[in-house]
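Each reported figure results from applying straightforward, stated rules to the coordinates on display, with no laboratory input. Model, not experiment: these values are computed from the prediction.
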Structure P
Amino acid sequence: MGPIALYDKSFLQSLSTDESVWFDNFFYPVTCPIFIAETLADLWKKPRQGKTAEEEVGIIAAKTPQLQGGPCHFHRELYLQDLLGNHVPLTGQIPMAGIRRVVHEGREGAVAEVSPERKAFDRWQNGDFRLVERQYGSAWREQVEKTDLTIIEQAMKQFGVNAKTCKTLDAAYKLASDAVMDLTKTSGRFDHALAALNVPADLAQHIKERWKKRGKPTLGVFAPYAAYVLHVELFFRVALGANLIASTRPSNKVDMAYLFYLPFCMLFVSSDRLHRECGSLFLRKNQGFVWGADLKADLKELNTHFAALPDETKAQGIFKFANRLPDESHGLIRQIFETHTPNLLKPQKNTDLANKNAMADKKLLEELKGWENARDVLVPSPISEDELQTMIIKRSVSRQRGSWLQFGPEIGNESGG
């Protein structure tokens, strides 16, 4: 598992299929719901000459990570749970969707089945789209196209936010931060915070009572992720009012939504200018922003390096011959590893799983089956890997991807694992 990387659609589209294989292999990608919605919306976008819209979406689906990472919960579900007291870590872990918590021999763990998102991407590669997916993509694109950001811009100007009172994105960040703090100073302002977050009425009263019982703390203490989401949303509104972000491009609202998922990664990879300008404002000190074109160039070099290996080596599958960053790699990816996952650059020890004997492998398989068949424990909130003693993630993986075999003949023809 490499550095946890949130990626956007612009970056993934810029990659060749072969380059996407190496992004998947050397990183732990975060697939957020915004990416999925944007991808489906392309079913209703005018395709390039010689392509159908279904083929265009299929191309994106073929590049979407399979080996590593996983889909993230929708941010609205997460911040509502946060307001209810079921907090999520904001330290770089992915609050993965589709996980069931289990108990096996008195120990607690989790099993993640092959995600519905992964199954959908597999279908989309073959042009298989369900009616509900087409309808969702159509509704999403229609919603984006009908978005009128000038309404927000004018509303903010009425509050005194304009190019003179807020001259930089840093200033917009500070104004939004102060506003989030102010929204918990009185009960009436707390109501405004819940309204800004579109909290359903049946939950709002319960959340407010919980806030009062806690002594009316700041939102950042009471519900850290909800406060973060509200900060991003208010920043966007302030930046629109100050003409720091263009109100004439409706898709800016979609692009900004990727920032809701920044707490769940080590680095953010994007080829979008708005992300480059605004993303760093919301990153922790131990996070980083990576410009998509720079990472693409390094992935291309890795592809060239591995392509030069003997055919008999490549026939083993990248899972065997490319399970570590090669010593010949001295570019951006090595710098990222040195900063975020330096342990992955250390020499392998003889105790690695690949060197264990057949008996140990058999015992491990029996242990995995025990966890897989363990009884479920109902959990009302998203869970993180740090809370678990064991976590099993099932995957659907193509044997051949682009020019590359991902695993060798010793693994059966059934995908997944």
Structure Q
Amino acid sequence: MRIVVIFGFVALLLALDTQAESACSQANIQTAAQHAKAIQTELLAYKLQDEIDEGVPVPLQAQIRAFKESLAALADTALTCAPEYINPKLIESTLVKLLDANKPVINEVYDPKKPPQLNHIYGDGIDVKVTAPVNAPKVLLVEIHFSIECGYDAILMAYELNGSHWQQVLRWQSGDYDRIDGAFGDFFTYEVAPQKDSPYWLLAVAHGHPWCTSRWSAFDLDVIAPFHEKEQQKTVSHKNTGYIRDSDPIMKLVPDGFQLRVETGSLDMGIMTRSVIYRYRVSGSQIERIQPIANNGRDFADEWLQSPWSESKNWSTSSAIAELEAMHKNIETLRDPKAKKWPNFAYGPVRPCTDSPSHYQVELDEGWWVEEQKDWRPDKPLFFQIQEGKNSFTMLSASGQSDPRCTGPDIMPKQ
């Protein structure tokens, strides 16, 4: 493996030298790499205050910013005059060699007698990945991430072939952050989404927010238009919401767009978590969330209640839109973080109905914490009527009355 890496490194340098341009010289690549390594050394010397030090002071913010700048400069230097038909793995192996990156992770056995490691955290564990999307043959994506406290931070660059030269057209990274949850890490995934009837493409990229002490966090999902001759790089869609960090989210391309699957929290703390699907249709600069949004009827009702009304109304029958909006707003008000007390939600039976094999009723029970009794007091249940379609559900109605046609067995009993 070492022989292959060294050969790739030499091959790239020879290829760059054949371009006969000073900006692509071996010396410039080495200088850029040395600059990045020097800043990395400064980062590695930073000493944490304790084992769980989630704050990022201003001097450390400046060092992180400088490190990202140096990594981007190195990638630019290596790619500016790379040959038109360069193998992405050749670029990757070169950057790996220069940065001493992609080392295997060593899982140390906890030893209570061993003092905690408080330095060599920030800037360690550099990983490099260079890919060529199959649906965008003239694009190269360069991802570089490095360790921070309780996670990592990432930078993503896209290069597009302009004539015979590779030009950086997109760079995606966090701004300065005073806490580690401002980093673009925890997970980092992306896909190039071509636009129908357009020569331009978009980049869908999602990332989590690192943290030390909780399995609950938040993620951002952005759709970015790269720089081209008519426009600067810009974000055309942004979403921030919660997720559960137990498993890595999965992004993939689908017809007319892309989707992201993650674990998220249920209104019912007895269920705790569920899967959710963020599927989007890309049409020009219009990014629209479409179904499916959930794997089953109960999860659909839960996602319908937790999504903004601007999305939920699209999954609702038009004949009851006012009634449904009022119910949605009521639940949203109850869940307001500024509310003096929060209800305890618990899903009841999910029953099939006799009028149609696609009609189901989902029960949601409300309860309230009674401080004097140190217990939950149940309140009146709510009943949601849903209709199943092909890879979709529609919310038909929501009220405090059960539908007499929906008396079938509970098809989703809770364990």
Structure R
Amino acid sequence: MPMIDKRFDAIEKSDIDAMVASKTSERRTLEYKAELPRESDDAKREFLSDIASLANSLGGDILYGVTDERDQNGQPTGRPREAVGIGGANETSEQLRLENMIRDGIAPRIAGVQVKAIPGFPGGSVILLRVPQSWAVPHMVTFRNLSRFYSRNSAGKYQLDVSEIRSAFALSESLPERIRAFRSDRLAKIANGDTPVPFGSNRAAVEHLLPISALEGGSGKDVSKEANRLVMKLAPPLSQSWSNRFNADGFLTYDSSEWGMSKRSASTYVQVFRSGALEIVNQRVLIRQLTEFDQIIPMAAFEKSLIEGTRDFALVQRDLGVSPPIVVMISLLGVRNFALTTGANSVTNSRIDRDALISPDVLIEDFNLEFDVLLRPVFDFFWQAAGLADCPNYGTDGRWRERDSGR
């Protein structure tokens, strides 16, 4: 079981108390520490090797302020004895110190590390530090020119040998190819009509939210089983009425307004894969009619729906227990000769010159980010495909602003 089996921001004192009461043992993805790392160089190296070893393997949680049981020889057993807290340390400054040490002492930077204080223990708060399984392995401890690589197994952390370092680099280098393969396979299926619900045409806006853990095997847990609990957060975009069901890939929600006795098709759906990946397919956003033009994308409305939808669906992944990093991939299919709206009654002079627009990938490294800022490279790409230098809907502050949608 990777890490504590609960969403990071939902872990509270009762969870730590339950782990102590049940004597939950340390494992490859869980470690207890009685105190925070001290300021000595040796303590900092030990701390950084712990963090790097977790990132280079399956990720995991470290709990600071939890003492361990000892056997008759005074050796640690790996079982918690008591959660006492970290004493009189300033929690905010300690969290910042840990984050700074990780940022400055490990290369490349580990994305998505989370730290928080859990209050209520006799000696203050227990500090929980969560390290995700990394997508940029191997990470090297660089503090004081140490230059060491570490990983973890059931016995704890260990230093990688030369062959293991080579294998880790090879795995990291293959990751972009596996991301591209996932996207290409899914887009080919959609373009060929191999979708969980039939479509009336091959035009669609497609968004994939792919956790790196889905490519690495993750925990093996079928997160789609939990999707039914969150079904109200999985409404297909722009759906008028919708239904849901489990299917061979996981859990599906789909627009059912066009399903009747004589016609069984849908124009939007959300597929939750067992691995925690999401596929959001929407045809309605590409359907727009004007007197002069019949192939137009109302960009302000489209961008707003993508910003809000990416944020909301990423938070669904969080609630399903999926951890960052998550690759966001947005594609437009069947859009050759489409123009983009630049205002209520105006469109771009140039038309999109190809059938499929495959945007650059962007990365969700944590859930506390500005999704309009995250998606700007995607929007710039779409506008460039229609002849403009960049997206005109961002202000000088770099934030997206709502303008006339052209509807």
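Worth a mention:
- Relative contact order in percent (Cα under 8 Å, 6 or more apart) from the coordinates reads 12; which among P, Q, R: R
- Origin of the derived value 22.9, 72 (Rg and Dmax of the Cα atoms in Å; candidates P, Q, R): P
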